[in-house]
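J.: Once you scroll down, you'll see the structures, which are given as structure tokens.
What follows is calculated from the coordinates using simple rules that are stated; it is not laboratory data. This structure is a prediction, so every number in the text was calculated from the model and none was measured. Cβ atoms are built from the backbone, for glycine too; each structure is taken alone.
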Structure P
Amino acid sequence: MAAITALLYRDARIRATNFTFVFWDLCYPMMNLLLFGVGIDAALGMKFGPAGLDYNAFFLAGCLALGSFAIPSNTAWSFFMDRDNGIFYEMLTYPMTRAEYLFGRMLFTVSLALAQAALTLAAARYLLHVPSSGLHVLLLVVMLALGPSAWFYVYAALALRIRRNDAFNAVTSMLYFVLIFLSSMLYPTDPLPRWFARAALSNPITWQVDVLRYATIGLGDPHRIALEAAGFVAFALASSFIAVRTLNRQE
């Protein structure tokens with residue numbers, strides 16, 4: 001436990017040295033909701049679900065997922081800095097398992113993501129007056145923690161396998177583009193072409209967004225949401241296994 005606490009403290013101190021970085025991490029999804037969400041809502045005037053919810057309510061879950069997708073990328077990027085200055089290999093000799101090393105860094109990522117989600121939810125509730133179902137708070141909290149942890153392990157595995165910083169940025173940028181636009185984050189998938197909708201249903205971000213959308217505004221079929229939640233749990237477990245295995249192969 002002491003090793004994990006030390007990792008949390010180290011990551012917090014490093015992140016605190018760059019206020020702009022912290023501000024961007026915490027406010028990026030909220031700014032998307034207030035700018036992109038409000039703009040699309042005013043331009044299209046679309047309504048969603050039986051309650052006729054506006055686009056801001058629909059897009060809230062997408063913003064929450066977007067944050068849990070972006071912060072882990074920034075945390076994983078620090079593996080390159082640690083490798084460049086040699087501290088990465090030194091830390092592998094410390095009295096902790098490599099699974100604990102990743103777990104500690106994942107906990108920091110989740111802590112930052114939860115603070116970010118709280119700001120986004122507050123902006124949605126008090127500035128945009130997005131209604132909340134209030135019935136699925138536990139599901140919301142679990143998904144807000146599970147999302148960034150799963151994506152952290154994905155990005156950590158990539159950062160540990162890829163040796164060049166520019167190659168990592170290229171790969172993550174492509175993933176960012178494909179996974180976000182080929183999902184239900186920005187728009188409902190049901191009216192889209194069948195091939196697009198089927199591809200989106202195989203995307204873990206779609207599972208994550210749909211569960212978050214159900215947890216925040218109650219939109220979605222409970223049976224389908226249960227299947228997507230189970231799928232995302234399996235994705236998170238597989239990601240952690242792959243990341244730990246990748247780290248165990250580091251010499």
Structure Q
Amino acid sequence: MASTADGSNQAGHGDGGALSAQAYVHALTPIMTAVTGQIDGPIQQAAELMTASLRANGVIQAFGSGHSEALAMEIAGRAGGLIATNRIALRDLVLLGGESTELLRGGELERDPSYSRKLYELSAARPGDLFVIASNSGVNGSIVELASVVKEKGHPLIAITSLQHTSGVDSRHPSGKKLIDFADVVLDNHAPYGDSVLDLPTGGKVCAVSSITAALIAQMLVAEVLRRLTEAGEKPPVYLSANIPGGDDHNHALEAQYAGRIRRTA
């Protein structure tokens with residue numbers, strides 16, 4: 001055990017089976033390295049599609065169910081991010097689609113494909129829009145069905161998923177297909193099967209990584225899109241923090257250009 005400055009002990013990096021903050025960081029580090037290894041390949045491909053969509057006055061539509069909704073929040077409405085972004089969420093069916101709140105109870109909605117077409121319609125997507133869909137497993141019904149509808153409507157689709165996990169489980173969609181079967185570009189979040197990376201002494205795995213790696217992927221994409229636009233002499237519309245002077249005025253003026261197309265102006 002390594003000693004800290006205050007004399008307490010903690011697990012060292014070499015403690016492969018340890019359960020600690022340090023052990024988690026140690027397990028996460030090579031995963032993050034693997035994620036960034038996609039920079040010269042699928043990250044560039046995805047950024048190119050996103051840039052083309054924005055130049056065609058498109059909106060980046062982002063969706064994830066369960067904890068993968070964090071990816072959509074990372075892309076849409078984030079300080080330092082792109083204005084032309086919309087976050088799709090299952091609760092839109094209630095908030096915007098007139099469904100009963102009972103629909104959101106029980107936690108099974110993300111496995112149900114029957115509402116995904118309505119979810120697409122509520123997004124107010126236009127032909128030039130691009131979709132980013134995140135799902136660690138890539139097999140739940142709502143995810144797969146929305147991906148199917150997106151491609152039926154002719155939109156580019158970027159998928160963020162764990163290739164290890166999705167390859168190890170069966171689809172929950174009636175077609176037997178998975179998210180990756182519809183994607184134009186697949187970005188691997190490199191989460192292991194089951195998502196968690198540390199062994200619990202009483203059995204099982206704990207401490208998930210997919211939300212962290214998905215956020216990293218989202219910000220790499222934003223950086224690459226902004227690089228393309230600025231190198232071409234274009235001024236991209238981006239968010240300032242709403243918690244700095246002038247932030248609200250700046251953001252609202254740019255959001256007005258996408259009235260009715262992004263959730264903040266719905």
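J.: Which structure, out of P, Q, was FRET efficiency 1/(1 + (r/R0)^6) of positions 193 and 233 (r between Cβ atoms, R0 = 30 Å, to 0.05) calculated from, if the result is 0.55? Mind dumping the intermediate values first?
T.: On the way: P: 0.55; Q: 0.10.
Of the options listed, only P reproduces it.
J.: Determine which structure produced the value 1.00 for FRET efficiency 1/(1 + (r/R0)^6) of positions 33 and 65 (r between Cβ atoms, R0 = 30 Å, to 0.05), calculated from the coordinates; the candidates are P, Q.
T.: On the way: P: 1.00; Q: 0.60.
Among P, Q, the structure yielding 1.00 for FRET efficiency 1/(1 + (r/R0)^6) of positions 33 and 65 (r between Cβ atoms, R0 = 30 Å, to 0.05) is P.
J.: Out of P, Q, choose the structure whose coordinates give helix-only ellipticity at 222 nm (-39500 (n - 2.57) for each DSSP H run of 4 or more, over all residues; to 500) equal to -26000 when calculated. Walk me through the numbers before you get to the answer.
T.: On the way: P: -26000; Q: -10500.
Among P, Q, the structure yielding -26000 for helix-only ellipticity at 222 nm (-39500 (n - 2.57) for each DSSP H run of 4 or more, over all residues; to 500) is P.
J.: Given a value of 19.2 for mean count of other Cβ atoms within 10 Å over residues 25-32, point me to the structure among P, Q it was derived from.
T.: P
J.: Additional query: Out of P, Q, which one gives 26 for relative contact order in percent (Cα under 8 Å, 6 or more apart) as computed from the coordinates?
T.: Derived from the structure labelled P.
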